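Some structures are shown below for you to check.
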Structure I
Amino acid sequence: MMLNSFKEAVTIVPAGSKAIDIPTAQLVKGTNQVTIQWQDGTSSYSTITAWDAAATGNYEAINISQVMNDNVSHTFMNQYLSPRPATTTLQIPWQGIGNWCYPLIQPEISDEGIKDKEAVYLDKIPFKISVVKNIAYTSQWDNFPESIRIPLSGRSRHAYLLMAGTTNHQQSQMVNGIIYIEYKDGTKDSLSLVNPENWWPIEQDYMNDGFAFKSGPRPYRLIFKTGTLTRNFDNYSSIKGFTERAIEGGAGTVLDIPLNAGKELNALTLKTLANEVIIGIMSLTLERP
């Protein structure tokens, strides 16, 4: 149920194409659902991502402090020891990052730019920042639960999430985790977290040269050391033997999910599916109808 929707009837000749211009005012900031209804009664579905669209809705930052279980600055300070195979493997080093040749790297994740802020804003969209424990991590590692559940109520047409966590080359091209938005009627909307499409690692940006893979539209990143939300970060540093696109102090990622505003919300569930990664939520904001 969209409050601002755009419709246009088009005729496409065989082997032809037609460009459709959608007014910016009809776009929601972030992910927009597209339904194509064909003449035979069937439908096709897609999405358009428009992070440059204006945020014009009524936004509510949800209090999720009850599920927080760690601080982002501890991400690579924990010891991820179980479950692990008992034999020699190419498993991730115990601090949760590294490789065979450089197993001792330990990027510093700093919350200096966010620890004194009640919220950071993406246009008019607020992301509430919790104090002390500022992230709810999930993982297949025994350090954290495999999933967390956040009760919700009321209606919403869009959810915006500030996320952070880890992934690596062994989890590329696969679903690392999933977010479910449950409605009171038992139905769900969901968002799969896929490396490299929409799940980016806390310590760096991806390099997309158009050869190895194509990620989705560049997301907003929250630079933890400065508290800046940006899609144009390019002040990278180096982690020897690991990456030349490291973000000093680390960064979170803004994700979003279009919702059905005609249904009552029940809960959000975040679950990590892949081994050797951790996935966390820092803030949740709903656009109310």
Structure II
Amino acid sequence: MANRSPASSTFWKRNQRRLSPLFFLAPGALMFLVYVILPVFQSIWISFYDWDGLGPKTFIGLSNYTELFGDEAFYTSLTNNILWLVLYLLAVPAGLAVALFLNQTVAGIRIYKSLFFFPFVISQVVVGLIFTWFYAPDFGLFSALIKSLTGTEIAILADERFVTYGIIVAGLWPQIAYCMILYLTGLNNINPEQVEAGRMDGARGFRLFWNIILPQLRPATFIAVVVTVIGALRSFDLVSVMTAGGPYGSSRVLSFYMYEQALSEYGYRMGYGAAIAVILFLIMMVFITLFLVRMLAQERNA
């Protein structure tokens, strides 16, 4: 400090307000660069090679992508991912509905909050095991319910027609809890003066919710949609635990198919797995970008 020149001291004092945030952001920005940005470009680079992960890389250009777009298993995985995306977004309105129900001051509401919060704190592996037992034909509660209603048992996880839907329902359970937490936080930050002004103008019930409350929940909605889209597109753990992609590959999603091709005993094809990862990344970016542009447009028009 004593050796600091007057010029450098003056420069720091003059720019302290502008430079201080950069020093606080630098560690996080560096980690984001190393662990997110660089791996994305590295995956794109590897997708142009034939590589087993250990030996030398062989440049093959777009051959991995050419093979991928002619791969029937890829289209099955892509179809399942689209199905995941469409149905998984039900977690957003469901989480909002639960949050509105829990955002009340009535006796015993803390018990209900704990019950709805419980799925969020357990791991996806545990969720997968719970629902595997829930669907089990021999002793599962769901199987017993179906048998009592129809007289026949249905093996959800062994039937190509129903297996993807069964896994999505399992994923919705903790995802609804996560969206609920986001909306509860948003409801606690709502401006009560705007709500009171709306009531004075005659807004009640759905009109009050749609015109006053919901616009103030846009930040929570944005985070909920982004996280839900990402969760739907990288739905690896539940598929791995509950079916391992079966039966006959009918429940594969892109993230699990990428693992099968790159890291499992089926091939160690790092380049092919990287090509799948690039396609998954592009799909994810398209959905998130579209929603972000729409939200910014609504903010400008508000």
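One of I, II was used to compute mean projected area of the Cα convex hull in nm², and the result was 17.3. Which label is that?
Numbers: I: 17.3; II: 26.3.
Of the structures listed, the value fits I.
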Once mean count of other Cβ atoms within 10 Å over residues 143-150 is calculated for all of I, II, which comes out largest?
I
Ranking I, II by FRET efficiency 1/(1 + (r/R0)^6) of positions 71 and 191 (r between Cβ atoms, R0 = 30 Å, to 0.05), the structure that comes out highest:
I
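If distance in nm of label points 7 Å out along Cα→Cβ at positions 47 and 127 computes to 2.7, which of I, II did it come from? Numbers along the way, then the final one.
On the way: I: 1.6; II: 2.7.
Going through each structure in turn, the value belongs to II.
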Among the shown structures I, II, from which was the value 0 of helix-only ellipticity at 222 nm (-39500 (n - 2.57) for each DSSP H run of 4 or more, over all residues; to 500) calculated?
I
Winner on Rg/Rh (Cα atoms, Kirkwood Rh), for residues 63-134 alone once structures I, II are ranked, highest first:
II
For which of I, II does distance in nm of label points 7 Å out along Cα→Cβ at positions 31 and 151, calculated from the coordinates, equal 6.1?
II
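Each value in this text was obtained by applying a stated rule to the coordinates, not by laboratory testing. Please read these numbers as outputs of a predicted model, since none were measured by experiment. Cβ atoms are built from the backbone, for glycine too; each structure is taken alone.
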